[in-house]
Structure formats: C-alpha cells, structure tokens
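Listed below are the structures to be examined.
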Structure 1
Amino acid sequence: MDPKAAVLVNAVPPCGHILCSEKWRTSSLIQRLRYEGVKIFFEEELGVADFHLPNKMCLLYVSECDIIAGNGYKRKLVCYRNARRSFQELVLVERTRLSEQYFSAVQKFVVFDLGLFMLPISGQTEASQLITEIVLEDSSG
C-alpha cells in the first residue's frame, strides 16, 4: 500500500463531513445526505470501508443484493475486520423482505464469528438518516 493510501485508510473527516467510497457517488444515499446538509468527500482509497465519519467511526454497507447473491460478502467482511484501524467499526446490513431469510446467518457471521457491531437497516434512506444523525450530532457537540 502506498503512503497516500495508508493515510486515507486512517483519515478522519472534519466535523459535519464524511469520507465516502467513490462507488457511492451516484447513489440515493448520497443524494439524501447532501439534502440533509452533510458535506461529502469522495475517495477511491478508503480500503474496504464505505464511509468514514468524523467521530472515528467507519461503516461497511452490506446490501440486499450482496446478501442474496451468496457468500461473496463474507470475504469483504473478513477484510474489513482484519483491517483493524483505530476506528469504531460498524456494519450496516439491509434487512428487507427479500433478504429476511438470510438475515440470521448474516447476523451470526458478523456478530459472533467476526465480533463486529452490526445494525440492521431497511435500505439506503434509513442508512442516510443514521449517518446524518451521527455526523450532525458530532458537529453540534
């Protein structure tokens, strides 16, 4: 890993901002965050994490599609856990009507097997509300 990438993997954004993986640039989640007043820096070198928040928290988002497609998401989760940054790590997992049948296995893997914190969400709208709440709470304190 080059020095610039190492710095970015451990970067903490300023209050009221988030660092976001470039792959999210056109998502409805990002549109909603902008609408709520969150400032977003996009970066390709965040490592496995999807978002870095100003309170030294990083988030990994596991979508309904990831879950239904099979066990590919597990490799990403293991890499996320193994990165062991100085961040509080949180996994957001979409729990929908379609992913419901797989949810308990995902929860067991994330929480018990990997020892990560997990929060079920209904989709990108709820994820944006959660991120906004964390970022704006941090900037007001």
Structure 2
Amino acid sequence: METTTVKTYSITQVSKMYNLPTTTLRYYEDLGLLYDIPRLKGRRAYTQQHLNRLGAICCFKDTGMTLKELQELFEAQDNDNDLTKTCEILDNHYERVLEQLAQLKKNERHIKRKVRFYHDIKSAKENHTEMPDWDDYRDRDF
C-alpha cells in the first residue's frame, strides 16, 4: 500500500508567500478564518487547502472586505444550508468592488490629465514656448 504525502508549508513559508506577518496568520487562526491547521513537531503545517483559503482571505481583504464580513462569509459558506446568505454577502461585496473600480477609473483619468499637463509645462519651459492652461486639460481624455 502506497502512502501519499501531503505537501505542507511552515508559518514562515506561508508568511513569505503571502507577504503577511506570522502574527497576522495566527490572528486569522484566532478569528477562525483559518482553522484545522495540523502541527508537525509542534509547528503549524499549512496545506494547499489552507493556502487556498488564505488566497481568498487576501483577495477579499484587498478589495475592502472587513474581517467581520469575512467571518460571516465563511460561516455562511461552511453552512451549506445558508447559500442565500453566502450569495448576499458576495453580491454586496461585488457591488462595492464595482463602485471602487469606477472611482479608481475616474481618479486615473484625472491623474493622467495632470501627468500630461505637467509634462507639457516641462516641455514648454525647456522649449521657451507658451505655458499650457489647465482649463484645456480639465475635461480632456488622453
């Protein structure tokens, strides 16, 4: 009979992989976001399943989901009888992400105009030509 070995990762390895302090990983455990982490010789041994969950945690946190919302999401997800709540949490988060994207796009357009404006000022100074006027850039797309 063959035994299959499951690839495991230490807390230090996981910390480096996700650019998170080890204290954050322990905190996620305390909150129940990460759980059932086996110990090998007294040390945490994360599996691919834990990494998958941590990837989801990072994705949701990076897009503004709070730890409390994450707890609610995972609690609903882990309870197959509460698919309505899972969908509701995900739908609400997705709507917030779409709003963030729209705001980022608006900010990007403004920054792009500013970049162009100041490059044109620099060029005008170097070439001793007429200085640009911000009013010409205010509503323009580049």
Structure 3
Amino acid sequence: MLLSQDDHFLAVKYKEKDRVFYALPGGGQEKGESLHTNLQRECQQELGINIKIGELLFVREWFNEELGVHQIEFIFECTPHGKIIEIKSEIPDPNQIGIEWLPISDMVNYIYPLRMREHLLAMFEGHANIVSVYLGEEN
C-alpha cells in the first residue's frame, strides 16, 4: 500500500542480519479474502488505522527458491480516513523494527523494489499519470 500524508509516505522498517531496509506496508492474504479486505485487515493489525483504497499502482512478483516461495504483491494507492496522528502495530511482521513517515523527496533512497522508486517519484512530482505497472521479479 502507498499511503502519503504531509509530503511523507509511510514505510515499514525491517532488519535482516546486518541489513536495514524499508518497504511499503502490506501483508499476506488469507484464504477466501479479497485484496481489499486483506488490505483493510493488514492496516488495522500492522498500523492501527483505517484507510480508503484507491487505484492499483503496481504488481510485483517475488521468488525465493530457497524457501519455496512465489509471492505476488498488489500495491494500491490509499488515503487515510482523516489525519493520522498515531500508528500502532498490534501484530508486527517478523524482523520489523519500526514504522516511519519518510520524506517523499528522499523516496529513491529507501523503498524496495528498486524499480518502483522511479515510478513513485515521478508520480509524486506530477510527471506521471497513475497507470498500473507490472514490476516483474526484481528487488
């Protein structure tokens, strides 16, 4: 999910081994759950907020042969129902060490997958219309 407020976007901070990185919030879909229902549930559990779901921006595949995982991610543009004052994580992800509002102007320094950065920055700068982009299998 892409959620922005006051020239910042919301990111989840992770640490794996000696590496710290940021990703957009979201989470796994449960059996029988629609994409929108999943996103609403994840926002409540991971962030403690309610959101309005907008356009589908990106589709990304992720493979990890070592773990036997093939994951498909759908990234929607979302807006909060009112100004977000507090974010609280009821059920944090494994390896999650924080949730932060990061400056949109610095987005190219933070978000994975790398290929998504250029599209997001162009969108926020008004140089691109919202068109769903298939990002493929890249980090």
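What follows draws every value from the coordinates through simple rules; no lab data is involved. Owing to the predicted nature of the structure, the values given are computational and were not obtained by experimental measurement.
Can you tell which of 1, 2, 3 yields 27 when relative contact order in percent (Cα under 8 Å, 6 or more apart) is derived from it? Derived from 1, not from the others. Given a computed value of 21, 13, 13 for semi-axes √(5λ) of the Cα gyration tensor in Å, for residues 21-68 alone, which structure among 1, 2, 3 does it belong to? It traces back to 3.
Which of 1, 2, 3 yields 81, 37, 31 for Cα extents along the principal axes in Å, as computed? Intermediate values should be presented prior to the final figure.
On the way: 1: 38, 34, 28; 2: 81, 37, 31; 3: 39, 35, 31.
It traces back to 2.
Of the structures labelled 1, 2, 3, one was used to calculate helix-only ellipticity at 222 nm (-39500 (n - 2.57) for each DSSP H run of 4 or more, over all residues; to 500), giving -4000. Name it. Derived from the structure labelled 3.
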